[in-house]
Structure I
Amino acid sequence: MRLVPETLNRALEGGLAPAWLVAGDEPLRVGEAADAIRARARAEGYSGREVAFVESGFDWGEFAAGLRAMSLFAERRVVELRMPKPKPGVEGGKTLVAAVDEPVPDVLLLVITDKIEWADRSGAWVKAFEERAACVDAEQLLPEQLPSWVDSRMRRAGLVPDADAAQLLADRCEGNLVAAHQEIELLRLLSGPGPVNAETVAESVASSARYHVFQLGEALLAGDAPRSLRILDGLAAEGEEPTLVLWCVAEELRSILQWSPQPGGARRLFRGGRRRKELLAGAARRVPRATALALLDAAARADLLIKGPRKDEAWGELARIASELCIAARNRAG
């Protein structure tokens, strides 16, 4: 039985397989899938838990013997095997196949490992879990899947987001589901249950340094020099890496250069939403192309400062770029 985290609970309602494989490169999805299996096992009387780690020199024979050993207290137990890479080797593969084909009464085997690449799917031990036990693939989500995932998580937390709110939070977390989960919890605590729009999301996460960077982008697009410089000063004081700030500034400049109001034209709607679209369209009208190109060159020089012995000077260069961008936008606007 091959599952994904979204179908795991339904499968668990049908009962526990004697052996489970949870594999993936997305820590939150892997962790929550394993938690769901453990919770179901506890509900069915598996009160014991043993954890083994596959390291250099791991004794598979000893592990197999431990699986079959009687519990001191005759309790049902979960035997958890943490395997950093899905490559158990010949002996390990045979041990896992045997564990699936000859399950030990009152023992539930839970193997947790990294993402299984397509080439490794043909391994006998993987097929044993997929065909005769249960395998949960907890891989990273595709970018287009993130807004739906965020929307679902927000609703589970009692929030009712509109499309812009879910898109904004998905974009700002850049695929980091742990960060998204934390921000949803923060949003729930700050705003309480109920409807949520993009403005609420932006305001509720304003205390996060990571989101200050995105607020910097909004200030730059709006031509708000005082606010941009305040945010830069705050980020520097908090010890934020200038690399992240440089990325934000460069992305805004590239977005301005690639914006087109014409149907089918190139558009860069980073960290989406209606407000984002309006700010970017306005900045693209106001900032001369030559200025944006020159500031991109300045950003490249700032990158060299960051990577060299004069890293501290990068903040001054970033402030100069931000000021010139805002001045250009403000002058054209006037």
Structure II
Amino acid sequence: MRRALVALLVAFAPLGEACATVPSAPVASVRSAAVPPGWHTDPGALRPPVRARVLREADVALGRAPRPVPTLASAGGADRADPRSVASRAAFEDADDAVLLALAWRTMGAERYRAAAVARLLAWALVNAPTGHPVDETRLDGLVTAYVLVGATLGPAEELPIRAWLTTMRDRKAAWVFGPRTRDNNHHTHQLKMRVLLDAALGDTARLAADTLEAEAHAARNLDERTGESVDLRERDALYYHAYDLDAWLEIHLVTGCCAAPVTAAFRLLERRILAGETGGEFEASVSPLDAARARAGFGYGAPGSTFDAARATHAILTFYTGPDAHSNPFALSAADVGRRDLYPLARYESWLP
């Protein structure tokens, strides 16, 4: 996939300039909206290849029981065998399952999909106690999106515990105290991503407006609008973390419309580096001991001198081009190219294609 992606980038590079900035979006509640943030058409109107893949993945999810955990513990560790980390990684699949099941329900109208999505939401609401951790809980975004997709169908017995759980998560995230480094790096970006998603899902327009202002202030510290560099790129010397930070920024933008200029600059840097083949030398000047520790532990990244896998830019690519300029996307990504976690952003992006 990486070679094909780079080849297509080179072939269509001039078209990339047609999308000068990330499309703007209004600050608004989406709790009762038929079309969630970033969608141009109803989420049920999927293109045939994506529709088939979503239904296939949803059918797999139907055979898998929810796996919520009382607390998540995946961030900052370097031991892949740690039982809490193993359980957390398995639990993250619930978020992927939930959003695909909800999307399948919006597509087919089959109750089995809706019921399975709600079952995952309820399982988490009844088992999980949110800590507010910025990185551990960022992977629960699929559960928030699933709630938006099926929320209008919930009765009080389902709605009340799920909404209470989401509200607790949002409030604990709002109360989180950052350290001197995490205040400015991807931790704060991912925290803001989840906060604005939760604000919107809960229909809290006042909190959404306040968190949008905080995002604008954070963007001034986290992203260099002139060069496109993120704090994470400078500290970790890795496109891996630049793309990870950018993933959250692009979701923030889709919900709030904020920070278009610095986010666009950050994406263009990523795009240029892939186009030029400047994806090697990852982590060589990283100041984080965690990177080397994770490389030794076999996490698949962090090794000094390694090469950034362009497939890790899939979410950023699809989300950046989600909007009126979708037709200008020079990256040819299809349902056959993306992993299950990127099916939702692919479907959302394709809703803008003519």
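Bear in mind these aren't lab numbers, they're just calculated from the coordinates by the rules spelled out. Keep in mind that what you see is a predicted model, and the values were worked out from it rather than measured. Cβ atoms are built from the backbone, for glycine too; each structure is taken alone.
For structures I, II, which has the highest computed value of distance in nm of label points 7 Å out along Cα→Cβ at positions 195 and 323?
Once distance in nm of label points 7 Å out along Cα→Cβ at positions 195 and 323 is tallied for I, II, the winner is I.
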**Report entry** Parent structure of the calculated result 25.8, 81, given that Rg and Dmax of the Cα atoms in Å is the read-out and I, II the choices
**Finding:** I
Report summary line: Taking relative contact order in percent (Cα under 8 Å, 6 or more apart) for each of I, II, the highest value is that of structure II
